[in-house]
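A.B. asks: Structures incoming, each one as structure tokens.
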Structure I
Amino acid sequence: MTETHEHRLKRIKIRAWRRGIKEMDLLIGGYADAHLADMSVADLDAFEQMMDEADQDLLSWATHQVETPAEFKGMLDKVVAFADPKLWLK
């Protein structure tokens, strides 16, 4: 059975808020709340691919402690830009 678009959005939203590291819950979950409904299928695919990565890696990339791999840079840049930069950048 094929997943409906509405079901996919609900599943992604739940997953975005249950990351494991509270900072990533707030960053990714907050972005999901604000943008999921307006995202294209390609953006949803990129968002889910990004969420497949470990929280520790995402946090390191979001805080610029480690360079973000090219395949995640576009989506992660959008997510980080959504947050207050004072929280993430030194």
Structure II
Amino acid sequence: MKANELYQQGFDRGRKGFYQEAFEDFTQAIKLNPDYAEAYIARAHARTGIEDKQGAVADFQKAIDIYKARGRTDIADLLLTPLQALKNEIEWDNE
């Protein structure tokens, strides 16, 4: 399968609540296209569904880095909100 096909399959699975399967699809899409920022964002959401908040933080940060490298700081800045929300959740979980 192509990266965009795996992404779409993962997106469909995630909408149905199959977060582990979606995570695996997004991971495969990223292996095929390591600069697939949208797949990192989607995988971050899947990771929150499987309670991997640290991994979700890393995926959001990677997507931000990709967008910044593309000169799309507008999109990168939008991702700072969910990134910070996850960091806050992790901090609250650890208290």
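Every read-out reported here was derived from the displayed coordinates using simple, explicitly stated rules and does not represent laboratory data. Note that the structure is a prediction, hence the values are computed from the model and not measured. Cβ atoms are built from the backbone, for glycine too; each structure is taken alone.
A.B. asks: Which of the displayed structures (I, II) returns the greatest value of distance in nm of label points 7 Å out along Cα→Cβ at positions 21 and 53 on calculation?
C.D. replies: Evaluating distance in nm of label points 7 Å out along Cα→Cβ at positions 21 and 53 on every structure, the highest lands on II.
A.B. asks: Comparing structures I, II by FRET efficiency 1/(1 + (r/R0)^6) of positions 37 and 61 (r between Cβ atoms, R0 = 25 Å, to 0.05), which one has the largest value?
C.D. replies: Structure II gives the largest value of FRET efficiency 1/(1 + (r/R0)^6) of positions 37 and 61 (r between Cβ atoms, R0 = 25 Å, to 0.05) among I, II.
A.B. asks: I, II: which one has P(r) over Cα pairs in 5 Å bins from 0, in percent, as calculated, at 3, 16, 24, 22, 20, 11, 4, 1, 0?
C.D. replies: Traced to structure II.
A.B. asks: Taking helix-only ellipticity at 222 nm (-39500 (n - 2.57) for each DSSP H run of 4 or more, over all residues; to 500) from the coordinates of each of I, II, which one would give -17500?
C.D. replies: The read-out comes from structure I.
A.B. asks: Matching task: 2.7 is the computed value of distance in nm of label points 7 Å out along Cα→Cβ at positions 5 and 77. Pick the structure from I, II.
C.D. replies: Of the options listed, only I reproduces it.
A.B. asks: While we're here: Compare distance in nm of label points 7 Å out along Cα→Cβ at positions 45 and 69 across structures I, II and report the one with the greatest value.
C.D. replies: II
A.B. asks: A follow-up question, please. Ranked on relative contact order in percent (Cα under 8 Å, 6 or more apart), which label among I, II comes first with the largest value?
C.D. replies: I
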